[in-house]
Structure I
């Protein structure tokens, strides 16, 4: 389970105990009513009242469109048809939120959670305040960076996400460039203070990362030990290092965006990235023409100042299409809670199992329950049981893409373990092919074609998958395997490098990914005679 940086910064101060209160109660058990609001890019589930739910949904869609238009404007190329979809669970109660999310957090964003479809998931509670919007805007910016310039280095990816996180729409205008409220440099020592229930971290100016050091950082150096327990001394130190890197990256991006001598070169740099140039080469041809000493001075001078330069432009957000609204049943709610539980702890597993049992007692053929039960059993390596869990729901909905996708991934694992022949996937693929729309479904079809040695069709499916979800790092990495099998090693290395770029905040490449990349690079160097044109190690 990947935790976002948003909660880590809040744990720079000592983490306290979780809230108390009664266990969750579904609508049928006397609990709050839950509403689902489905819009083009979000599926919001909340126990807020239905009108507030629709207001929040509209705000989410406005955030999506304004980030895309203002952060990645037409000067940098045509707008991408973003098909990204995010599940959002919005709790009215802080107590219930804290039972499934990190302590002291204002919100949480997970790349995927207990889901064959790998749908991103956001968790929030309370009012839709500025801090909540900042978290949403930070995470959505990553999707857009991955779509427009996936080869972006880590400092740009995170710095731009921090920069755009504070975008605000007010009085017919859009305001860009305001500093993050909870993270800043100052001339004093490390300091944490509670501001309206949130922790503001002040970082010594002397510890800011230089522009040159940021430019040379890879993802491992930038993220450090971000997954360390923030309750320990090591975790606190890691959190401070990570906060310093994020604040420094914001500062550098801010300088490049507002300095009139640097902005044209920075726009040209991003345009080169959009066109597919390698980051190092694009930088050398644009901002890199400015002496590093000059860039360092601009970066350092802007760390602590009385006023921060902002940009204001007239902007009217696009109209949002009417969403689909429905009341969630008690079964829906228990399935949702089961998905949100922490399956890595005995308490979380017991609660998730109780939720699934309660849902099954109400609607044994509920399709979302079947998918979650299959995922649960697959996690326990009970692949036969996972397949059987899907049978009742598939009997009732034989052409449901979500059910077919779940069954296909279970069967693929059984094929890999030699428990079933490759042909077992054929009926599923035949039904899924005309209805597949998500990256996970298209990725499955790519694996199916590869099992049958149809590498061209497999690559075509992976291309569609990465267009559908530009952040699908598993799709990029499997594309590298397919390219390698076709003898296109240089392209394989490029695709594998992009897969590393797509990893969620704080995630590190697996040993298998690194070994595969090293193998590609070794074979390329042998082929090219250590040619300097061979792709360099991934920086993000």
Structure II
């Protein structure tokens, strides 16, 4: 009996670990083939939808090929034994395009669909979803009537009463030409959601643990490049699981973890390029956001209802500011900036980023005070460069608390007039306890100013204010002398132009900053910080 059990386990292990690679070719393929050789490939997406994929299985589409339809994958991988959807051969990436087609039983169109699946890797594909012949539906707004397309997604990932879903990898994808619905943020390039049953007795708290998007190019999409939502999102600033909140609902915040965005490029989104919601310690780094917000209000990227979000080494530029004439809904933009620490977030860190030439602000820190449970607490903005952003550089809006903004360069060139260098405003409440330290404000335009309205407990320590500045705040250690950047001329070029804001060897900013609790060990370009930090984003080094 023991020998039989061992043999059974060995055979079961061999079967479980057997890897099958399926090939799909739109030219020579045939769905009656076995699909397991390049010489006998499948032909259609429908055939792939019929497969029960196992851990370590792969589905490979021929490079240069094109497919139309909804790819609905079946099966999950195991830890370190992913199911892989990818490409084979040479040439351009395989193109998958739903062309607005809606699968049976669905309310929206998607090109690739995952449901309660994990340990999946999708890579090296071009994913589209555009119906050029669609008749937009009429949408009645308070002031205007607008017309929008139906919701569409390149990739749609849903977890419903599933517990924790592990390791979703989106790698080296081009996701583009998504003609989605401008009236909702919850469609576009990639949309992921954690949902639940209408029957409360069947609900299981659920999240993602390991959601990686790396090396992707997401562009020309409506409305949002990448976004996610979760029904497990209720909380207030100090509530705990099961607490009754001020709005009568119950704290059920159950965040996703290891949500990583790395080395992605987002261009020409209809509104927001990237929204990360309901996550613990999400990481967004080495990403580029350019020419987003083309049709409606939206900052390029932001976390919402997250703890300890970290945005670093990113570039956000040329976010478009829409007037009534250019916006899809006939309303001028409220948001059109580079970065945003949004509401219901704790301890967001935005560091080592370059935000420039955005149409309506360099960065926003915000919270809607009208909500009984809303908050934004402990945001840190440090070692960033903000250059030539229109209208304002920093907007601090609503009942935001305990924000620290230090060692940044705020540059507004001679062509930028009437810029609010700092803009504290009401959003059903005012900011409280905002501290600015070791920053350099460099303003050459006319009428540039600080506006604090009724915000409270603002504190300025060891900042430099140079140029034309109205309503300059009190700062006992302020400097008004030229900081002597290596170059102080405006630039229309790329990321590397930030080197102009390094300090000359005779700069008065060297060693004139103050020590700050939790101060990082390196500056914008990776130089170590020793002793008193310099002011601005760069620590002077003679080497």
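Laboratory data are not the source of any read-out in this text; all were calculated from the coordinates shown. All values reported here derive from a predicted model rather than from experimental measurement. Cβ atoms are built from the backbone, for glycine too; each structure is taken alone.
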**Request:** Out of I, II, choose the structure whose coordinates give distance in nm of label points 7 Å out along Cα→Cβ at positions 270 and 310 equal to 1.9 when calculated.
**Result:** I
**Asked** Given that mean count of other Cβ atoms within 10 Å over residues 206-213, derived from a single structure, equals 16.5, which label among I, II identifies that structure?
**Response** I
**Fill in**
One of I, II was used to calculate percent of Cα pairs over 26 Å apart, for residues 38-349 alone, yielding 50; that structure is I
**Request:** Of the structures I, II, report the one carrying the highest value of relative contact order in percent (Cα under 8 Å, 6 or more apart).
**Result:** I
**Structure responsible for 4.4, with distance in nm of label points 7 Å out along Cα→Cβ at positions 158 and 526 calculated and labels I, II on offer** = II
**Request:** Can you spot which of I, II the value -1000 was calculated from, given it is helix-only ellipticity at 222 nm (-39500 (n - 2.57) for each DSSP H run of 4 or more, over all residues; to 500)?
**Result:** II
